[in-house]
Structures are given as structure tokens and as C-alpha cells.
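Take a look at the structures below.
We did not get these values from a lab; they are worked out from the coordinates using the rules stated. Nothing here was measured: the structure is a model prediction, and the numbers come from that model.
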Structure I
Amino acid sequence: MEKIYLDNASTTVLSAEVLNAMMPAMTEVYGNSASLHSFGRDAAALVDESRDKIAESINAKSNEIYFTSSGSEANTWAIIGIAMANRARGNHIITTKIEHQSTLEACKYLERNGFKVTYLDVDQNGFIRFTDLFSKMDSNTILLSFCGANNEIGTIQNLKAIAETAHEKGVLVHLDAVQLFGNMNLDVENLGVDAMTISAHKFYGPKGIACLYLSNNVKIENLIFGGNQERGKRGGTINTAGVVGFAKAAEIAMRDMRTNTHKLRLISEYFISRLNESVENIKINANVRQKLPNIISVTFTGVDGESLLTKLDMAGVAVSMGSACTSNSLTVSHVLTAIGLSNDDARSTIRFSLGKNNSYEELDRAVGIIKRNVEDLRAYSSTYSSKIRKRKGDKNV
């Protein structure tokens, strides 16, 4: 059975070009980049070169790039670190109800430690309402943290306008760009953000390496202690091979962005069209133009999403019910309920996220498998409901 991978928003396959670039850092230049001897200096040179490339890709300064182990760590550090370092100015944080779990949990931590957090509502497509944002900011607001592109429905926020609105009130802005990088140009100077999170494994780079862009004008407290790495801001041995892979993946993403986004838009439109033709009673969520081209959220009315996911997996099609960080949870997606879906519809929703390696032939096969399993589950559900009504003595059955 040839498997079909449609969960690229969770993680992407490691590019062969990236792997080749990483190999010397895993086999030849294996020193600790913090060491003073020649082995360490060789590793440090690779880290410095990679930092320069990543900074260039977002129009930042090299000393504004701090490597972390993941996007979740970078989000957590940005929110808690900036809040703690700037609490003399105020204790109010603003975010939204559709953020990644790392952002929401960091905000809950701050609430337990004397901060006030406002969780903004969004509209039915997941967009922040500017009137809400502006009205919620006050003299105690120090930070706005928001996800530039939602990882479940793909909506891309009005990034620059949101940052400008926050800065009008003197509020710092942290952008979670984990899903965005590689899909659009992210010039931090043009966007006007003060901090930004990027994670390599979302654009065909290695897992376990990410970064936080932090403007030199912003104060932040450490999240991880124990060493002078990252200019004294984050303790821990640098993942040299990961950093090299990150830089190479960023280089390729910039090089191929136009080609990749064009292909993803075409195959996503094709996939949606085939689904609508083949499967009855479905709804595409946040089906707007201002969204990531590869993320497709589909509600299969009357179908248990977890059962469908399991059946698709058994048939060789990999999908998800939302963020990979919450996929093992039995709770209803907070993103889907925030945009107005009922609990039942949220439980009937599957996220498909396509990648640059997916083909039309794969998508045709996937649609056939989806159609068959949706019909089977609906038939089973109908039969089961009839049996229950009979047991209860429903004479109309």
C-alpha cells in the first residue's frame, strides 16, 4: 500500500538538499560551538554563517536571531520573557482565542503570576477584529502576541495593520510565524513586529530547531539558564547540525517560494473541487482568499472525525484533526468553536495540509478513499441510530 501524506502543517519531510548540507556538521565539524579550541571554532563558524543567512531571509540583524529547540519554546520565551522584563510598564497581555497551545499556555502561566490576559474573539473566518483589538488596549497593555497564519484553518491575519494598531498604543508585538515562513515574505522591518517565531521543520528543514527574532530594542528575561550561549540569553549547547539545516531550508524556501505557493494553490483548489464533487454534506471552513494555500479544514457532517481519521490512516492516508500539539487530546478544537462551529461539527472536522511533493494522482486516490470511508461511517451511524430507536420502541422506525 502506497501511503499518502496530507499532514504537512504538522511537519514536512526533510529535504534531501537540507540533509546533504547538514551531514558535515554531524560527521566532520562535530565540536561544541561554545568551546575555544579549533573544533569549537569550526562549529561556531557554521553557526554564525547560518545565523547570518536566517537573519537575511527576514531582513533582521544577525544578533537579533536566537536559536531555540522548537516553535513552542520560542513562543513561550517571547511571551513570558517579554512580559516579565517589561512588567514595570504594565501587566496586561493581549492574544486571541485561536492561538497555538504554546501561546495559550504561556498566557495562562502569566495569569497565575499576576498578569491580566485578554483573549480576543475572531470572526467566522478567524480574523482579528480591529475594533476589538483597539478597544482592549489600555495604558497597562505591554504585549500583543498573535499567530500570523492559523495552523488549523489557514487564515492569514492582516499582519502589518495589526502591528501598526498595537504600536499606536505603545504595545510590543510578537508574531507566531511558524506556519507563515516560506509562504510569504516576512520582512520584520516592514511588518513592524518586535519579536517573531520561526520553526525549521515546517518548511522541509530538521525538527528540533527554531528561532526567535527579537529586536535589539526589546527587553526579555531568560527562560533557560545554565550557560552563556546565545549572547547570554539562552543556556544550552547549540544544535549545530540543526542550525545549518535551518539555514539551508530557509534559503531553499526563499528561492522556491513563488513556485511552491503557486503549486500548492493549484493542487489545493483541485483537491477541494474533487471533494465537493465526490463527497456529500461537507463544508470547507474559512474558505477565503487570504489564507495559506495548503491548509484545508473540512467538516464532514454527521461523521465522527476521530473514526474517520483512524480509517483513513488504516487506508494509508495521513491527516489530522487539528494542531499536532493537541491531536492526542479528546477535547473539541478551540479554534473551530471560536469561529462558530458547534461541538458536533468541530468533532466532524478533518484538517488536510498539502505539501510541495503531493501529486494530483495522490489527491485523486485520497478523495476516493475519503469518499468510501465517509459513506461507510454514515451508513453505520444511520443503522446504529435505527437500532437504538427500535430498542426504545419508536414505532416510526
Structure II
Amino acid sequence: MSTENRWLLPEGIDELLPERASQLEALRRRLLDQCATWGYRYVIPPLVEFTDSLLVGLGADLDVVTCKFTDQMSGRMLGVRADITPQTARMDAHSLAEEGVTRLCYAGSTLQSTPQSVISGRAPIQLGAELYGSSAIEADSEIVALMLSTLTCAGVSRPLTLDIGHIGIYDALFFNAGLDPELENQIFDALQRKSGPDIERLSASLPAKVAERLGQLASLHGSSAVLENARALFTDEPLVIAALDELDAVLARVQEAFPGVGVYVDLTELRGFRYHTGLVFAVYLEGRGSAVAKGGRYDNIGAVFGRDRPATGFAIDLKALVDDAEHSDAGDAPIIAPQSDDAALRAAVSALRSAGRTVVMDVAPGVDLPNAERLILSDGEWAIEGSETS
């Protein structure tokens, strides 16, 4: 690489310069504090793990986006996390192994071989919360409410829309249909893209009953009225009705607690890395094409670690959120102090920093900062220029 190109970063990898980095870090702290007030304990999973624990039991799509390399110490394959949720499931099942309900939250960088979001590229900074040990609908409601409360806490400037669905409906209609795995993958993908032509083409190769169900499911997205339409279409499917009941219960709680949040019901939504097993949801900001937060129920991950626990959670893409979040003023102006060996000056600088002020030493003559104040010697004492106190 020529010297003039050495500053280039890999495609999809970015860096955060001081102002944006400071905003994102303040946002991270604020949202983690919000999770803590709901009883979620902070954990820091490792950046890399052996792939046979990082990926085991998960969907192939997560495997594809995970960057892997050989560990020089063990000879085993390592993976850089593309998603932190499976790591917290391992921590709950194996490292903590607590009885009852466990609530965890986290924040950290991830790496993906290909970008899943235009906004955050290949290196999203993921913040999330996970609830283990309860299969009750109240647990799902709590997670959705916590997710929306963190976005409220962030002070986002655009209207929010909650996009919500249920994997159980798709599973109930097609799990026992005897479909070829490749054909089922094509159906899954066509539903995700809401591609009418592909759904029509695939239906031609399906048994009549299955093709009818596919066409019916593909139409079920829109307002809350979708739930009643689905009940009318699938009255003979008790598992579908049970899933619709869960959606009704969660939406009732959400709309009571967050009346200003829009709702879009999408029963074709099969989001995530295909490890979800029940309720799935995402939050979109008006004018943004990618979700800033998403989550759902994933009850099967812990089984591979010897402890099959019900689980639900969400993750927020902080890079996608930071530009729309509310940011506090910078606070007090910085103070520029001259270079000197004066012990009184060092004491004054230390006292100001202890009080939370920013003091910058003038290591280069004439240094200046926007709106900065200066520390000067006045009547034998070091004081901020223009003030009457040291």
C-alpha cells in the first residue's frame, strides 16, 4: 500500500472522532443506567470466543457474518462476535447458572463480515438487555417496554414505530408441511422481502393448502387490525391463535405505557439471526430505513450449554441512534493553564479537575480552544481570568 493510502480503513469500518465519540459514550452510559433502574445487571462478554461455543446451535446466517481466525495458542477456530446476545445466553446458562429470573445488560463493539445496516456498517456498537428464566408474556412485555423506555431516555428526535410479529405463526403454518429445506429457505426469504412475484412463483410448486396459507400470511401486515384478520383466517390453528393472543397482550401494555409510539403489525416478519422462537420486534425512526433496535424471544440457545432456559431480549445499534438522540450541552468551558513548575499552580489545577472542570496545559505557546478560559496569576494566587476566586 502506498504511503498516501495508509490512512484508509476497510470498507464498512469507521472511526468515531472526538465529538461523536463523546456523544455516543454519554448515550451508552445513560442507557445502561436506565437498564440498571429496571434491575438489569451489567456484564462484559469477551470480544472473541471459540466458534464452537460462539455459534453452536445458532442459525447459519450468524455463522456467515462472523469473522473467524485460527487461535495461535490452541489451534482452534476463534470468532469475533457479530452479535452479543448468544454470549449473554452462555453466561446465563454456564457462568452464572442462577435459579429463577436473571436480568443482564451489556454494551460493546461487534464485527460483521458484511454490513447488516447501512448506518453502522460492519462494526455496530450494540447495547442490549436480556431476561432469562421466564416464559411468561409479562417477560416479553417488560423487554419491549424497557426497549422503548431507553429510546425515550435517549430523547430521540423522530417519531418511533414499533414493528412487531411472532415467529410461532410461521412455524405453526409451515413446520410440519414437509417442505424441502431449500424450498423452505426460499419461502422464508421471500416473506422477509415481501416479494409478491417470488411468493407467487413458489406457491406454484406447493401443495394447495400450503400455497393458500402462504398467500394468506403474506398479506398480514399493517395496522393492529391485522390481528383480527389473522384470527378469521386461521380459526382452525390453535398455535396461531395462541401467538395472536400473545401479540394482543403485549400490544395492549405497550400502547397503554407508550401511547405516542406507532405500531405496525407484521406477521411475515422473521427478523434476526434465525434463533428467535416467539415474539419478534423492532423499532424504526421516521425517515430511517434501518431499525435502531430489535429483539425477540429465543428459548433454545441455552440448551447447547446444558441449561435450556426461556429467554427474551433486545439490542440497540448505538451508532444508528446517536445522531437522533438528545445530547446535553458541553458543560463548563475548558480552562487553559500555563506551563510552570509552580507548586501553587499544580495545586490549583488539581483542585479544578477534582471539581469536574477541564484544565488543558499550555504545552505549546499560544494554545487556544473555543470559549476557553485562562488560569492566571492574580495578586499572588492562581485564578480563572475574570473571576474573583482561585
Structure III
Amino acid sequence: MEVGLVGKPNVGKSTFFSAATMTKVEMASYPFTTIDANRGIGYVTHDCPHGELGLECDPNNAPCKDGTRMVPVKLIDVAGLVKDAHSGRGLGNKFLDDLREASSLIHIIDISGSTDGEGNPCEVGEHDPEDDIKFLEKEIDHWLKGILKENWGKVSRKIEVSGAKIEKVIYDQLSGLGISEGRVVNALREMESPDEPAGWDDEKLFELAQKIRKKSKPLIIAANKADICGPGRIEELKDLDYPVVSTSAEYELALRKASEKDIVDYTPGAKEFTILKDDISDEQKEGLKKIRDFMEENDGLGVQRTLEKAVYEMLDMIVVYPVEDENDYTDKEGRVLPDAYLLKEGSTAEDLAFKVHTDIGEGFIRAIDARTERVIGGDHELSDGDIIKIVSE
């Protein structure tokens, strides 16, 4: 599972990526700073069970800070998108090729309106950010439609001659895009389509592409650069079909860097921070005051909240803690609550076994709910926060 950061050039995508992952990337105020996709690990937060259990955890794959578990998630920051990218303009082909790997999308826009449609700087408020949302939808829809149309004659004949199910044939055609057959089925159900696919024209294929995009690439809007414009700009987007989070990636990155240097105590996603050092410059004090004021007005800085909405709400993920010893909640090395994994809501104990390791999944015998000490089968549906022991051959 990967979360893709998308948007036109110069809206703060790379800053958002750096803030979320603390990975150093090139950032500059001109288009196409990002050419090759940046990849890194961000984290979504989850209440660690160690407090409830009266234990001290010893994390392995997911750090814990003050009772908050940081569960890893892959992020990909793709090249900036420009108009007609689906036709190969700009870095369009590169952008769309990278996009195929993302399970959900965070569309980062410049809510201040200080970058034009091409990503060039302009006066604050000069550009309407809603135009950027519409154009991203259009580019992805045209891209998907182009893939569908390329072999539609063969597809329609295969369905007509062999009696193959249309959803299976379309799914095969879109293989490699991270789109499940179930998503295709759901998209087709919403269409009033001709009985014979051979009769589908460009308009019908574009409609199918739109519905597949909405089902398979759920999107959330990060209204970035909110620190340089008034809160009223966010209200202008309230009627969109997407969740919108007001963000300042620049402030988030600054605060995380300050935390690394022990200047402040800050947990990503928190709504406040504590200054730890008195011997900081007046410039640093003023900068931290601006960040604090924005956090109070904005209910945080938005970066972490956006990422968590993309994972927990858009992808319906839960967090599960596998252990080797259900009595002491440890792995074979004695680490308490060592790992935390993201799984799709509705996942089973057997799904968790395969997540831990393919061999463990293939040798699955049973599982044990560590809290209740109850034996559960492979088809048992897991709940958020479960602590599970897997018994395998």
C-alpha cells in the first residue's frame, strides 16, 4: 500500500513529503523540481496498548512516543502535474506511471492561490485553487479512458464471442494499476450502459473511467499554504465531494526539525508543542510563535491529519499487533508489542499471518486473541487494536 502525493508544481508537495517522512529532497520555487518520484516512509498514529496493559513496550517496526504508536506507511511524491499530462505534456507520462502504484491520493493544492495553473508564482489570491482540483480529475480520467480505449475493440469482441464477464475483461486490461476487480464491478453497477460493449462511444468510456477513478483512487485535499491566506479560502471548498484539510507543510517541517534538535517537544499530529530551550534566537522565538498561533487557529498543522484520513478513512485501515507470546505480549526476542501492522478493515487472522510472512500464512493453523486468550480461526475478522498470536506449522 502506498499513498501518493499529487498536484501541480510548486504547491508544496515535496515540503509535505519531507515533513511527513523527514526525508531530504530538493525543494525550490519553480516548476518540475521533482522529476523522479521521491519515496519514503511516513507514519500514522495509533494509541499504543502498552498503557492499557500496564507494560512498557519495546517497538521494532513502529516507534512509540508518549503512548502514541507511529505505524509506518509508504509515501510517493510524484512529479508535478500540468494540463494535458495525459497527452505526454510536461512530465505527464512519468507522473501517471508513478501514480499507478498509489492506493489513495493526497492532492496538495495551494489554497492561497499564489501559484498559477502551470505552477509559476503569482500574487496571493490570483489563482483559483478549485481549478486545480478539476484539472487533476480530468487528467486522471483521460489517462484511464485512454488505457480502456486502446484495445476496446478487442475487449468488446472477446466479451461478445467468448461470453467473458465484462468486469473480468476490464480488470485484466487495467492490471498493474492497483485496481481491484471489485472496484470495477462497483463502477459498472453505477452506469447505465448499452448491453453490447461494442456500442460504447468515447463519452461512455470516459464515464467509466471517471467512476473507476473515484472507486479505485480515493482522494483527499490538502489545502496547503494555509498559513499565508485567511481561513475563508477553505470555506470556498466546502461543497466539494472530497474531504479537505487545511495544512501548512512548511510549519510542520520546521517544527519536526526543531523537535529533532531538542528545541521543542512535539509529537506529529499534536495540536501543541513545548519549547525545551531558553537560549534560542529572537527569530526562532518569533517563528515558533507564528506556528503556535496557526496551530491554535487551525486545530494543528494538518499534515499528519491529512495522512491519517488518507489511510484510516479513505482506505479503511486498522492497526493490529502480532505477538509470539500471548501471555507476555512479546516476540521471540522478548520485545513487548514489537510490531504494528496496517490491515484493511474486514481482514482476518489468516490475512494477518500472510502480512507477517508468506510462510506463516501458508502454514496457518489457528490464532489466539491475546486479550481474551480465546482461540480464533483463520476466518475470524480482526478489530482495530487487536493483539494476536499466530500459530503456524
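Worth a mention:
- When Cα Rg over 2.2 N^0.38 Å, for residues 43-274 alone is computed for each of I, II, III, the one that comes out at 1.13 is II.
- Per percent of Cα pairs over 38 Å apart, the highest-valued of structures I, II, III: II
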